[in-house]
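Multiple structures follow.
Nothing in this text is a laboratory measurement; each read-out follows from the coordinates by a stated rule. The structure displayed is predicted, hence computed values, not measured ones. Cβ atoms are built from the backbone, for glycine too; each structure is taken alone.
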Structure 1
Amino acid sequence: MAELKFYIVDVFAREKYAGNQLAVFVDLEQKLTTEQMLQMTREINFAESTFIRAIEEDGSYEVRIFTTEHEVPFAGHPTLGTAYILAKYFAEKPEDQIVLRLKKGDITVAITNSNKLEESRFTMQQVQPEFGPMFSSEMLSDAFDIPLDFFDTSMPIQDVNTGLPYLIIFLKDLESIGKLKLNPEKVAQFLKQKELFKSNNPRGLTTNLFFITRETVEEQNSFHTRMFVLEDGAIWEDAATGSANGCFLAYLLKHGHPEQSAIVEQGFEMGRKSILHLDGELKENEYILKIGGQVVPVSEGVWSV
């Protein structure tokens, strides 16, 4: 029976049992099939798991990312959490950056203090965004059964993609965002009608829902957010979503000031406090999208295949 080393970390967390959980499996001999990787991800049942598949000659690392439903080309907290494991256990010497080779392309993760990884901020720069269709508050209110007065109508609603697509939706306050209750059948119906579902979306991915309000639980933070994904016929909430915040940062640069720096809180409704740092710039039509946070180790072990 084959055995693989694995690690569990919390990402975008400052202490254990916060942030977003991630399992990182080491499969350098590439023993696993795609189906086995999917089965293992379902067994551990976190939002995503990653698989380290190769150490390249240039020092980068091939990594694959799976949700419980399918493989994805990119995801935020899996990228940062895997970079932490690579820096801690695989780098021959302290490195100030780690390069992951993902399906979407190479992602570089910067490390602020390679000698004290648990105190370091891990920051990734995401790829150039794609801006999709825009929708009205009235349309989404009707489609999702969200009261119209919950919406912050001063901000547009738009589909944005930097590897995974999100619908960026502003609500007016913490009370509104806290009362969200989404019906999976209604959400699926809307996404299919608008060609934002994996079966008819040209990207082959289902657009997720990212809700934001400027009112925050902690005064020092800039935005309070919640992310919902339609997966396996149900609505799931994510505790900390690096990919969504990358899309949100691109949205802020496009619709607001061309330089942005913000601290985002997420996961509070789930009891998993998450803090994400956003820094970006729009210059000569090029988007610089940097998303960072801390990573906390939780456990490690051996997985029987």
Structure 2
Amino acid sequence: MNTIKIIKNRSDIGAGTRGSDMGIDAIEIAAINQGNDFFHKHLFQDVETHNETIYNKNNNNFAKRIEHVVEQCERVANAVSDNLTQGFFPIVLSGDHSSALGTISGIKAAHPNKTIGVIWIDAHADIHSPYTSPSGNIHGMPLAAALGIDNLDCKINEPGEITNEHWENLKNIGIHGPKLKPQHLIYFGVRDYEEAEQYTIEKNNIRLVKVEELRYRGLEVCIQEAIGRLLDCDHIYISFDVDSMDCDNISYGTGTPVPYGLLPIEVMQIIDSLLATNKVCCIEFTEINPLLDNKGNKMAETAFQVLDHISTKIPLV
């Protein structure tokens, strides 16, 4: 029997704005204020962080603090892999989205001979590399690392030898080489991305379900199509960035809010349908930043609403 294990990764060193490291505490406070004992019911593990490195001089402008992000992703990968091997169902609560590379790598390390599918619920494509990133923030790069894509066709940066070496290390966490194939990556809610990312998405025929398509064609139709594309996947990982939701409807409590996003009920329906396939092995919640919340603790409260709901749908047999 599987048991839920909460993996708490309070790291925000891959983000451009500080504060998402407090997102996990904000979710826990939301639970306490609702009188919900969720965090007492489930086992948990704290992942050591490197947040103090934000005070260090940055030596990699095209991949900021990449040497420390590599180490953090290795820690997350080890935690995820260990818990999967022990039969747990990991729910990863993370600060910034760079950690998703660690989560995906940990899943692949635990199942090296299995095919992994990824559902990416996000406002952003997060498929830049140090060669294409306009910001150098690594929370915009986890999928490129997981796919092993540099996108040199759209190169605008010369990262340098040291950054290149760290980038290769990042791409090879868990096991050597790519963790999934482009056809096994599906986006939901992505609506803010650069030309270099669009090029990668189109070149690799990556499925992107926009909010307007989801509502025009119907949520269930789009979900079932996504499930169909992942039929030959043994395991599915769901990554839920709260900025996938409509910031005007919810709050601006995330590092890079984008309007016209998903509603919480839509996120829950997407995850519910995927859980019903019995292929989902890990779910991640990320990018809650209570320091930026313009409605008190609204983003964390909404994220906990989703978390508490989907936890009851996880098949534990």
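If log10 I(q)/I(0) by the Debye sum over Cα atoms at q = 0.16, 0.17, 0.22, 0.24 Å⁻¹, for residues 46-93 alone comes out at -0.54, -0.58, -0.79, -0.87 when worked out from the coordinates, which of 1, 2 was used?
Only one of 1, 2 returns -0.54, -0.58, -0.79, -0.87 for log10 I(q)/I(0) by the Debye sum over Cα atoms at q = 0.16, 0.17, 0.22, 0.24 Å⁻¹, for residues 46-93 alone, namely 2.
Of structures 1, 2, which gives 51, 42, 41 when Cα extents along the principal axes in Å is computed from the coordinates?
Values: 1: 55, 37, 37; 2: 51, 42, 41.
Working through the options, I get structure 2.
Can you rank 1, 2 by mean count of other Cβ atoms within 10 Å over residues 158-165 and just name the one with the largest value?
On the way: 1: 23.0; 2: 14.9.
Once mean count of other Cβ atoms within 10 Å over residues 158-165 is worked out for each structure, 1 has the highest.
A value of -11000 was derived for helix-only ellipticity at 222 nm (-39500 (n - 2.57) for each DSSP H run of 4 or more, over all residues; to 500); which structure in 1, 2 was it taken from? Considering all the candidates, the number was obtained from 2.
For which of the structures 1, 2 does the calculation of mean count of other Cβ atoms within 10 Å over residues 14-21 return 19.2? If you can, show how the numbers build up before the last one.
Numbers: 1: 19.2; 2: 21.8.
Here the read-out was taken from 1.
Tell me which of 1, 2 gives 1.2 when you compute distance in nm of label points 7 Å out along Cα→Cβ at positions 206 and 286. Comparing all candidates, it corresponds to 2.
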